[in-house]
Structure I
Amino acid sequence: MIFKMYNSDFGIKYNDVNYDFDHVDSLTIEDPENVKLIRGANARNKTGLVYTEGVKEAKKITVTLIGISSSMFSLLSSIYTGKGRCECYCVDRTSGSSKIAKQAILSQQPRQLSVDETPESMNVVVSFESYDIQELHKDE
């Protein structure tokens, strides 16, 4: 299942209310968790030992919005300052497949990062962190 921007709905769920984002430019997920191999320096063993690193760090979800209403900005700001928990979601409109970051926090104050005469100056970056990202794939 491949998610496409033009076929997806994005938003947050806060206090059991869904708030959809109208204009989403991108969503990226950074996952620091990796499974790796290690072996002794003598290199005798050809299979190695498996270990996991990065489990202490949260996964990062960055959503770039193109302009937001003052009410959405106020909501996101209040979640950030109150250290509230929410769900950040991306749902495929056709299949219902989803990516959901549960028990997420806003890790940075939502803000417009540049002011100029380009369309990119309307971007507002919203950054979340979560240990619980669930991806569900449904048949189309």
Structure II
Amino acid sequence: MRAGPIVSGMERRGRRRAAALRLKHDLGKYVRFSAPAKREADVEALRARLRADLLETRRSGGAARSAVDVFREWEAEERGHFATDEPDLETLARAVSRLEQLLPTLPGLDERRLVELDELSLEIARRCRSLVLRSST
């Protein structure tokens, strides 16, 4: 006798897609929310935008959550819908781990590290979009 309900392949795909769409909205959209088409030439303007987009990624009830917090929450709730070797999620996890290392030092980062943060935000947004596309098939 089986324990628990039987879940069809279509239901699994639907759950995966919903989880991917949530990640794209909650993380992928907001890590680039204030980003201009061309990166800021002024280092302090870049720092201010990265602070807003990466340290205050989601606001709710007056509290702000960082991109790292948003991803970790999503990961705890939704990661199980995906294969353990899902390449987009592996890349996302590495990018978020690097964010986690750099964000505490954001006020003192030099231009090179600020650009690295900006590139990480681009990679996160790309991988979130890719995950949605891949989970739709």
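No value in this document is a laboratory result; all are computed from the given coordinates. Computed from a prediction, not measured in an experiment: that's the story for all the values here. Cβ atoms are built from the backbone, for glycine too; each structure is taken alone.
Listing for the model above:
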{"item": "Label whose coordinates, when mean projected area of the Cα convex hull in nm² is calculated, return 12.0 (choices I, II)", "result": "I"}
{"item": "Parent structure of the calculated result -2500, given that helix-only ellipticity at 222 nm (-39500 (n - 2.57) for each DSSP H run of 4 or more, over all residues; to 500) is the read-out and I, II the choices", "result": "I"}
{"item": "Ranking I, II by mean count of other Cβ atoms within 10 Å over residues 43-50, the structure that comes out highest", "result": "II"}
{"item": "Structure (I, II) behind the derived value 37 of relative contact order in percent (Cα under 8 Å, 6 or more apart)", "result": "II"}
